[in-house]
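J.: In the part that follows, the structures are each spelled out as structure tokens.
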Structure P
Amino acid sequence: MTNLQKEIMNIKKDKNIKILAHNYQTYDIQQIADYVGDSFYLSKISQELDCDTVVFCGVNFMAETTKMLSPDKKVILANEEAYCPMARMISPDDIIKFREENPDYTIVSYVNSTTETKAYVDVCVTSSTALKIMNQIENKNILFVPDENLGNYIAKKIPNKNIKLWEGYCNVHDRVTTEEVYDLREKHPNALLLVHPECREEIVNLADFAGSTSEIIKQAKESSNDEIIIGTEVGVLDYLEATVPNKKFYLLSKHLVCPNMKKTKLEDVYKAVSCEGGREVVIEEELMNKAIKSINEMIRLAE
């Protein structure tokens, strides 16, 4: 552990701070975090935190979700410029317009959406909970926003539902090509290919397994295969290389680096715990009361 990491550890202990980090953060940040995981795990943990302040290492919508689930805590986004482009591909006005034109639809939003959008949808889902939650929705007609690739992946698994898809996408996973899959398969013919369903359908169809970040990590750890191709953000590969040294891991594509997740540096975390940087998450009360309903419904249906 570096001196800066040790200093962060000491400060957070003295100030009763908990650090939450998404799996896509760099490994030096994952090492000093109290909790590391995917969106659903971090959402659940947010309800159980025993601390005064939370420093969130991820993108803005995640920190906002933590604030909604822990309204009594001070929540600081470690790097105020870290955001998710996909979350901005759908707006409250889009939801309102669709609902007016399609009143018989249940609207489901990927958690990768703004707080403002969450206030107008019926339920949120994460990649690890989407199938379970959407299976429980009684309504046959569903609009899934904003990730078209994830929505298509789920729709294929529940053909009894009439699922309309929004044309949003993750600008990291969506860039993976079939050529890259064929190339890695040729170089490592015995390797297991694990991909995230935010990848395009043709990529998912070529994979041995598709699942959420946490599911990919679980599969990689438990598989008897000692060579694994990782088809999600490089932060997952970094974690696996550090914690599972007896296996070889290969990144499916050079594009699998999220520039926004990587905006957060260890120095940002130090400044945030020292109250010298980051941005405190503040959500207007009326908006929070509306948006939290779709988050609470996600947690209820995912249990």
Structure Q
Amino acid sequence: MDEDETFSLTSSIRNYEYFGHRRYHAYHAGEYFMPNDEEEQERLDLMHHLFLLSYDGDLYRAPIPKKTVGRTLDVGCGTGIWAIDFADAHPSAKVIGSDLSAIQPGYIPENLQFEVDDAEEDWQYNQPFEFIHIRGMGGAIADWPRLLKQAFDNMAPGGWIELVEFDAWASTDDNSLPESSAYNQFQTLLGEASELFGKPVNVAKKFREFVREVGFTNIGEDNRKIPLSPWSSDRKMKRLGNYMQMAMSESLEPYALALFTKMLNWDNIMIQALLAGARNDLKNMDYHMYTTVHRVFAQKPLS
């Protein structure tokens, strides 16, 4: 690729699209409904810290060889925060973070590189990976079995994969969230709109089945309940609920804006009215809402 081609590619990647007041990726535009602006980047970093808090600071649960792990791929790396933390913690690893958006920082560990790529396209890696990490990709993937088959085919024997995802659904154990509530309407419509888009948000419960069907073995799972607001009397859960309430309040608009407009034909006034009600529901401590983080890890057989 010559300099003109490189400049053209770089320019097109950063020639962002705009919808309403939010900015979206340009590479394979329209393939993902979430924005990539600074507001979204802050939300993604907040979600990273929530994942860490939920798992006592652990970046992963897969039993990889911490001191000798080699090539590692972070699919859909977002701001790159997980990949940076992993590269810092594992100097022996050669880490690649891929994403549709070039929103990662320039100052990064020497053993890390970022690339703009679409994980749904054919993978073009020349060497296999020992660890593949996929987090927060609900709503971004149309064909999960195909994605995981590509991960399997691009993994060294004995390598590990880890999938991490929140349920895009608020549950209660005491039926305290009314069916007529704004938040319940929001999450119901989100599921419907993402299905119409062809990339459903509620996929986490299928991860274990997906990796098994592809051929991975030694499957492990470590799921955690996380309150959506500080309603719990447990100190740790209350702290998590405080952060989650903030994160979910910031998540409502990016999840709804493009999807509800394009898939459900809603206008912005209708969207903002629903979101205002959903935010109020998140502040209601009588609604004992929680979500579940699904964390599934599995190994490619040695032979």
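J.: Out of P, Q, which structure matches 4.9 when distance in nm of label points 7 Å out along Cα→Cβ at positions 118 and 238 is calculated? The partial results should precede the final answer.
T.: On the way: P: 2.5; Q: 4.9.
Label of the originating structure: Q.
J.: Of structures P, Q, which gives 1.00 when FRET efficiency 1/(1 + (r/R0)^6) of positions 86 and 262 (r between Cβ atoms, R0 = 41 Å, to 0.05) is computed from the coordinates? Write out the running numbers ahead of the final one.
T.: Numbers: P: 1.00; Q: 0.75.
Value 1.00 for FRET efficiency 1/(1 + (r/R0)^6) of positions 86 and 262 (r between Cβ atoms, R0 = 41 Å, to 0.05) corresponds to P out of P, Q.
J.: Comparing mean count of other Cβ atoms within 10 Å over residues 54-61 across structures P, Q, which is largest? It would help to have the intermediate numbers written out before the result.
T.: Working: P: 26.5; Q: 14.8.
Comparing P, Q, the top value of mean count of other Cβ atoms within 10 Å over residues 54-61 belongs to P.
J.: For structures P, Q, which has the highest computed value of relative contact order in percent (Cα under 8 Å, 6 or more apart)?
T.: Working: P: 23; Q: 20.
When relative contact order in percent (Cα under 8 Å, 6 or more apart) is calculated for P, Q, structure P comes out on top.
J.: Taking distance in nm of label points 7 Å out along Cα→Cβ at positions 142 and 254 from the coordinates of each of P, Q, which one would give 2.3? Working shown, then result.
T.: On the way: P: 3.8; Q: 2.3.
Of the options listed, only Q reproduces it.
J.: Which of P, Q yields 1.6 for distance in nm of label points 7 Å out along Cα→Cβ at positions 158 and 294, as computed?
T.: Numbers: P: 1.6; Q: 3.0.
Answer by label: P.
None of the figures in this text is laboratory data; all of them are computed from the coordinates on show. Note that the structure is predicted; figures quoted are calculated from it, not measured. Cβ atoms are built from the backbone, for glycine too; each structure is taken alone.
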